[in-house]
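Asks: Take a look at these structures.
Nothing in this text is a laboratory measurement; each read-out follows from the coordinates by a stated rule. Predicted model, so just to flag it, every value in this text is computed and none were measured. Cβ atoms are built from the backbone, for glycine too; each structure is taken alone.
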Structure P
């Protein structure tokens, strides 16, 4: 199983937007610039931007000087925030075993596997919570 590619594309989109605004190149980065520069088809970028807007991570403006920019400081946006905006609490691991065999051992096995997978996913989310967009922008300055 894996999360959607939209999650990774959302992260690079936010970093790109934050960097361009930070450099003073744009007040709002046009959607066409995002789509072309990041090689993300326009329908996909629109869907990503809708998710990020609903989550309050970015804001949009229409018109000739329109586009997108961060709605909050890069220091306050974690990668987990982006994950939650795009993946909507989708689980990384599926645990719907639908076994034909029943009994104590299969039940214990399923529960044990579920605990391991849940723990692994929680550790990943903890790591994402500890990384902000500002951290990623710092990498650009090195």
Structure Q
């Protein structure tokens, strides 16, 4: 479940949602099976963001706003690694709206090891970032090579 910044009262603008991982097919013909946080280096990892907004403030914000979905990976014992490019999702100017976005972590972009994975979501307005933000601690992703 997304942890949301509570700067704006929920009656005006509320965000709810979650983030989960999905693994792509393996060249070793392994079945796609849980847990999806243990993957081979030949598989893409997809980080799915699914969220919704509610509240009348959504009708007042600029239609040029963009949501930015980003994933941070920290290799255990080695520091941060190259983060996948963020995904930009157009804001829907409405009292309530639903969204989804996917950040792809390409196969072979991560060396073998264990990674702490954090997903963030932030609304950017015409003048830059807004105080409307959320994150989810996805947990540990183990990457191995067969």
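Asks: State the single structure among P, Q that was used to calculate helix-only ellipticity at 222 nm (-39500 (n - 2.57) for each DSSP H run of 4 or more, over all residues; to 500), giving -500.
Replies: Traced to structure Q.
Asks: Quick check on the output: -0.82, -0.95, -1.06 is log10 I(q)/I(0) by the Debye sum over Cα atoms at q = 0.19, 0.22, 0.24 Å⁻¹, for residues 11-74 alone, derived from one of P, Q. Which one produced it? Walk me through the numbers before you get to the answer.
Replies: Values: P: -0.62, -0.86, -1.04; Q: -0.82, -0.95, -1.06.
The value was obtained from structure Q.
Asks: With FRET efficiency 1/(1 + (r/R0)^6) of positions 19 and 59 (r between Cβ atoms, R0 = 30 Å, to 0.05) as the yardstick, tell me which of P, Q scores highest. Could the numbers behind the result be given before it?
Replies: Values: P: 0.95; Q: 0.70.
Looking at the calculated values, the largest one is P.
Asks: Same structure, new question: Once FRET efficiency 1/(1 + (r/R0)^6) of positions 67 and 115 (r between Cβ atoms, R0 = 35 Å, to 0.05) is calculated for all of P, Q, which comes out largest?
Replies: On the way: P: 0.20; Q: 0.90.
Structure Q comes out on top.
Asks: If volume of the Cα convex hull per residue in Å³ is computed to be 108, which of P, Q is the source? Don't jump to the answer; show the numbers that get you there.
Replies: Working: P: 123; Q: 108.
The read-out comes from structure Q.
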